[in-house]
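Below you'll find a set of structures to go through.
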Structure 1
C-alpha cells in the first residue's frame, strides 16, 4: 500500500479500537458505567485515528495510488480479506470517522438514560460493530469481503434498530429493515456474479473499467441490479419505506449514525460501480439517476412537512437529501457520456460534498431530537413547545442544523446545494437533444425542495422550541448532560467550518476526481486566495460565504446604533400581550404542526389524499360543545399502492407454492437436479 506509514498505522489503530470497543463493552456489560465509558470511549478514539488517517491520505495524494493489502490471510479460493485505501474509500472513511467521534461523545451522556432497564454494554458493542463494518465496506477490495462487511453492517444495524424490542413498533421496523436490506443484498450478489463472469476475479482491481469490455445488454443489467441494491440502502424513492419506519424507533445516537453514514453506503456503492467499474456510461443511466434523485428530493420534503413525529420528520428529510446527492451523481454520469469531464467532476464534487454536509447536519439534528426525547420522553411535536427557555444550548445547536439543512448561507448546506445548482445550470448547453431540458427542470425542483425544506424547519423549530409548553413533559424539561452538548457542539463547528471555508476542504477532492474522472478542479473552484468559491468554467457563478458572514456581522451594529440614537431615551411601557380579548395566552392559541402544514396539505392533496375525523360531544344543545376531538391522516402512496398489493401477491403465491413441499425425497432430488441443470446452462 502506497499510503504513508503514519496513515497506515492510524488506520490500523482505528480498526483495532473498534474491535477493542466491542470486546470491552461486552466484557464489562454488568458494570453499566464502565461499559459505557469503555465502549464509546474506544469508539471515539477509533474515530479520531480514522479522521487523521483518511484526511492525511487525501491531503498528501497518497490515497490515489494506494494498493490493496491483506487484513488477514484467507484459505478460501477467490476470497481475499483485502483493504484498499484509495481516494473514494478514504473520503467515505473520513465521513464515518468524523461522525464516530461526535456520536460516541454524545452517547456517553445519552446512554445514561438506559441505566437500570437496558444493557448499555450491548448497545456499545453493536455501535462499535456498526462503525467497524461500515469502515470495512468503504475500504474492502474484494467482492466477497465487501459482501461480508455489508451483511455484518446490516445485521448490527438491525440489532440497534431493534434495541428497544419490547415495543411492537420497534419490532416491526426492525423486520422491515431486515427484509428490505436483504432484498437489496440479493441484487448486489447477482451484480457481482455478473462482474465475476466477465473478469474471472472477485477483486476490485479486476473490475476497474470492466464495463467497456462487457456487452451492452449485460452492462445495463449490472447497472440496474446495483442501482436497486444500493438504492435500497440509500433510501431512494420508491425503495425508501424502511427508512421512516426504522429511524424514529432506534436510539437517537443510532438514528444519527444510520442517517449520517449507513445510508451513505448506498451512495458509495453507486459511485464505486458507476464511475470506477462500468466505464463510460450510456446517457439513460444518468437520466435515470437524475430523475430518481429529483423525485426523491421533492417527495421526501413533502412527506416531511406532513409529519408531527420529530424523528420521523428528520427521516423523510434524509430521503430528500439523498435525492439531492443523486442529482449530482446523475448529472455527472450525463456529463461523462457527453464528453464533458470538467462538468462531470463539478457535479461529482457537488454530490459528494453534500454527502459530507448531510452527514454532519443531519446527525446534528438527530442528536438535537435525541436531546429533546431524553428531556421530554416524547417525539410528538404537538406535545412540545417552550423548550428554548429550558434547553438553551440544545435549541442553539438545533437551530444551526435547521439553517444548514435549509441551505441558507453561510453554513455548509448552502455550499453543496449551490455547487449542485451550478452543475445543473451549466448542463443545458452540453447537448442539443431534448434531454438537456432535464437540467433546468431538475434545478427548478431543487429550488422548490429548498423552499419547502426551509418551511418544514420553520415548523419543526418553531413548534418544538418556541411558544408555550403544550404538555407536562415539556414544562418539566431540563438541559441534557454535558457530553450530549459536546457531541452536538463538534458537529456545529463542522457545519460552520465546511460552510465558511469550502475552498480549503475542496483540495481534498482532487485525488478523488482524478481517480474517477481524470480531472482535478480545486484551483478552478477557488478565487481571491480562497475567499471566493467559483462555479468552475467561465460561465459559472461565484459566491463568498466568508463575505456573506462578514456582511452579516457588519450589519449587527446597525440596530444598536439606531437604538442608541433614537430609542435609548424613549420611555418603555410594559403591558400584556394581545390575546384576542381572552383572559390570557394559553398553549391552545398557538399554531400546531397540523395547522402549520395544512395549506401545503391542501395544495398537494392529490398526492397526500388527506382525510380527517372530527368527533364532538355536546352539553344541552349543539351550540355548547364540551369536547372536540380532531384527527388528520395523509396516505403514504407507496405503501398503500405498491407494497401492500405486492405483499398480498407474495403471500398468495407462497400459499400456492406450498404444494411443492410434498414431503417426498424423490421430489426434492428432482428439484436439486433441475436447479443444477439450470445453473450449468447459465454457466455455458
Structure 2
C-alpha cells in the first residue's frame, strides 16, 4: 500500500493496522515458533510501516516494531530501583534438601501444598515494565534492589512484546530470564575468535555481556531470547492467584514461557520433575542449572514470608556438576604475553554436558602436583555451571605404574629461552622478551576490545602479520600501509581500509587504555585505571618509583616492582618512544581516581570467584561510586576480599597471608546498601 500524503486519517489507521499485524506475527514467530506468513510478506509490511513513519514521524509509537533497533548509544546505564525487590532463592542440592524445604513451608502453613516446577534458565534476570499495556522500561536484576536501565537493549529482544496482547494494566512488571542458545553462543564466540576478541566463558556470560552493551545495535545483532516466569508490581489489573494460572496468563498476553514447566500437585511429582531433567537437560538447546519449585497458591506467598533475602515460597533445586572419566594423554604448554607457561590437559575425547571435551584447565604446576595428576592417569573431568572443563582428580586405584609425573620444562617450548619461577609467583615464565609466542599474545592483547580496540585485527591476522614480517611488535602496526596489507592472502581493499582506519582511531584511546594495552605483568584494566588517575601522563608514570606507586590505593609492592621493571627495561622505553612518534595519546588520566568524603573512601576491594547477584564489573563500579577502589590483586593495603562461588587461588592465599578481611557476597551487598543509605541520609 503506497503512502498517501493527502490521506492523514487513512495513513494513521493503516499504521495502527500494520503495528497490530506485525506485533502479532512477531508473537507467532518468536514466542510460539509457529509463523503463519512468509518472511517476504512480513518484510513487505514492515517496509510499508517504516515508509509511513518516515513520511509522518507523528505516527511512530513506542510499540512499533520498527523501534526495536535504532536507539542511539548510551554513555552509561542509569540506575533503576525495583518497586518490589527481585529476591534471590535458597538452594537445594538434592532430593533431601528439596523435601526439607517443603516440610519447613508445610509446617508454617499447616497443610500440604500444590507446587509448580519450572526449569531454571542459566541466563540474566530482567524486569520489564509496561504502562497501559505498552513496554516502557527494562532493567537488570542488579543486586535485587537496584538494577541498570537497559530499556533499548531489551526492546531489541524479539520475544519481548512491545504491547500486551490482551490486558492493558495501568502498570505491570514482568520478570524473566534472557538467555542464548548453545548454537548462538558458539557462533558468537567463533566470530570473536576470528576478530581476536576475548571469548565468552559460557552462554550466560555472553547473554549478560550482550544485554549490557552501551550501543543497542550490538545487542540487536545477537539472537537473544527470553522466558518469563512471574509478575512483580501490578496496578489496574487482577492477576491470577496461582503460579500455574499466572504462567498461562503471561503466555496469553504475548510472553514466552518455558513449555517444559509443570504443575505438580504433590512433592513427589516435583521431585520426579527434578530427577527427570537432571538426566534430560542435555536434550535442550540451552543451558539450565536446576529447577525452581514454587508454592502454587500465590496467596500463601506473603504468609510464608522472607528469610533474609530469600523467599520461603520458592527454592532453586540444583544439580551436581557434570563429570566424566577419561584418560590424561599429555600435558601441553601455552605461552602467554607475559611469558607465563600455562599448562593444560590433553584428554582422550569424552562427551561431557553435551560437548566433546579434548582439553581442560590445569592452572599451574602446583595445582597439578596438589592433585597428584600424572600423564597417563584416568581422571575425573568436570564442567560446573557450563564453564571451561577442569580436571578434578586422578583415579589412583586404576594406575598401572606406567604413569609419568609432570615437570615444567627448563626451556621455553616455543623459543627454547630460559624458564624461571620467582619465589612469590605461581607461574613459570620464559625470560626471552623476543619469544614469538609472547609477541603474538602481546599483539593480540594490544588490539583487543578492552585495550586499543583495533577492530578487524583478529588473532589470525595478528599471527599472519608477525609470521610474514609486516610487524615485529605492537608499534609496527602504526607504520602499516594499505599496499603492505593487500599483499596478504584473503585481504581485500575494503578490509585493509577498515583496519587502517581503526589503527588510526586507536591513537586517541584514553590513556588508561594504553597503559593496559602495554601488557605489563600484574597490570589489568582496573590497575591501569588507577595508575592513569594518579600519573596522568606517560612521562610521569615512567618516572615513578616503587614508593610512589605504592602510594596508590590498591597497588602493593609486587605490582609496583613490575611497573618499575617494565618502564626501566630498554626495549619497553624504545617501544614507548615509537608509539609516541606514531602519535599515540600519552596523557589524559582516568575516571577511576577514588573520591574522598564518601563511605568507601580510602578502602580497596578485591573480588574472587563468581558473584550471583551482579557481575564483577557492576560490583567494581558500585565500589567506585561509593568512593572506594577496586583492585585486581590483594596487597597489604587491600581492605576487603569479596568471595563469590568457586573462590580460591592466589587472592585467597594473599588474603590469608595479610589477614585481609573476607566478605561473603551477601555481606558485601548489605555493606553496599548501608553505604548508599548513608550517602542518601547525608544529602
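For FRET efficiency 1/(1 + (r/R0)^6) of positions 377 and 449 (r between Cβ atoms, R0 = 35 Å, to 0.05), which of the structures 1, 2 scores highest?
Structure 1 gives the largest value of FRET efficiency 1/(1 + (r/R0)^6) of positions 377 and 449 (r between Cβ atoms, R0 = 35 Å, to 0.05) among 1, 2.
Given that helix-only ellipticity at 222 nm (-39500 (n - 2.57) for each DSSP H run of 4 or more, over all residues; to 500), derived from a single structure, equals -10500, which label among 1, 2 identifies that structure?
2
Identify which of structures 1, 2 gives the largest calculated value of mean count of other Cβ atoms within 10 Å over residues 329-336.
Top value of mean count of other Cβ atoms within 10 Å over residues 329-336, among 1, 2, belongs to structure 1.
Any idea which of 1, 2 comes out highest on Kirkwood radius over Cα pairs in Å, for residues 289-408 alone?
2
Comparing distance in nm of label points 7 Å out along Cα→Cβ at positions 249 and 489 across 1, 2, which structure shows the greatest value?
2
Could you figure out which one of 1, 2 the value 0.70 for FRET efficiency 1/(1 + (r/R0)^6) of positions 113 and 505 (r between Cβ atoms, R0 = 41 Å, to 0.05) was computed from?
Derived from 1, not from the others.
Given a value of 3.0 for distance in nm of label points 7 Å out along Cα→Cβ at positions 417 and 609, calculated from one of 1, 2, which structure does it belong to?
Structure 1 accounts for this read-out.
Quick note: the coordinates plus some simple rules give every number you see, no bench work behind them. None of the values given here were measured: they were computed from a predicted structure. Cβ atoms are built from the backbone, for glycine too; each structure is taken alone.
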